[in-house]
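Read-outs: derived from the displayed coordinates by stated rules, not from any lab. Remember, predicted model here, so these are calculated numbers, not experimental data. Cβ atoms are built from the backbone, for glycine too; each structure is taken alone.
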Structure P
Amino acid sequence: MKCTTIRKGMECGFMTAKGCGYKGGVCYEIVEQCKGCNRTLEIASGWYCSACPEPTIKWKNGNCNLATHVSTSMSETAQKINPLKASKRSRK
């Protein structure tokens, strides 16, 4: 449904016929870690996340999983090779 509270006219998953179903009935402004994300929207009353109504919860336990400006790098660890198996493979 279309939001009728803060993000007027935008699609919102929490809007019902009775109003906003999210706690407090409003969306919360972004936090400092959200600066630079492509999902932030500037509305007359401030900056808000287009994907999450309360961004502080997303950043509570580390990086936000919806953040477009944060990259997660997977470090490659060299596998330990068993010398006995390696010698058997080389014989083939």
Structure Q
Amino acid sequence: MSVFWGTGKVLTTGFWLLVLASLATVMPNPFDVLFKLAGGLLLLLHVIELIGFNATLRGRPHPARDRLMILLFGIFHLNTIARPQAEVNHA
């Protein structure tokens, strides 16, 4: 399953590079608007994820780095964060 998350991070990085390229260069008409719109929507989605999972990041050693990674990779980074083990009550 880690191959899936790693592949997702690579593809997301490629997408962000494509969005940055569309901002830096002149592209054909429909692609110019579509890349900017898709990049803006993905950034909005990642900000919503960041707000939703902010409480999870408070106990992390480097929460600022994790926040940046969530802005870049979204759910692909969230799934690599170790979840705390639930305590089992043996009554």
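Output the label of whichever structure in P, Q has the greatest value of Kirkwood radius over Cα pairs in Å.
Details: P: 16.5; Q: 15.0.
Largest value of Kirkwood radius over Cα pairs in Å: P.
Kindly point out which one of P, Q the value -23000 was derived from, the read-out being helix-only ellipticity at 222 nm (-39500 (n - 2.57) for each DSSP H run of 4 or more, over all residues; to 500). Could the numbers behind the result be given before it?
Working: P: -3500; Q: -23000.
Derived from the structure labelled Q.
Computing FRET efficiency 1/(1 + (r/R0)^6) of positions 31 and 63 (r between Cβ atoms, R0 = 30 Å, to 0.05) for each of P, Q, which one ends up highest?
For this comparison of FRET efficiency 1/(1 + (r/R0)^6) of positions 31 and 63 (r between Cβ atoms, R0 = 30 Å, to 0.05), the top structure is P.
If distance in nm of label points 7 Å out along Cα→Cβ at positions 7 and 79 is calculated from each of P, Q, which structure is the one that comes out at 1.1? Write down the numbers at each step before the final one.
Details: P: 4.3; Q: 1.1.
This value belongs to structure Q.
When relative contact order in percent (Cα under 8 Å, 6 or more apart) is compared over structures P, Q, which one is greatest?
Q
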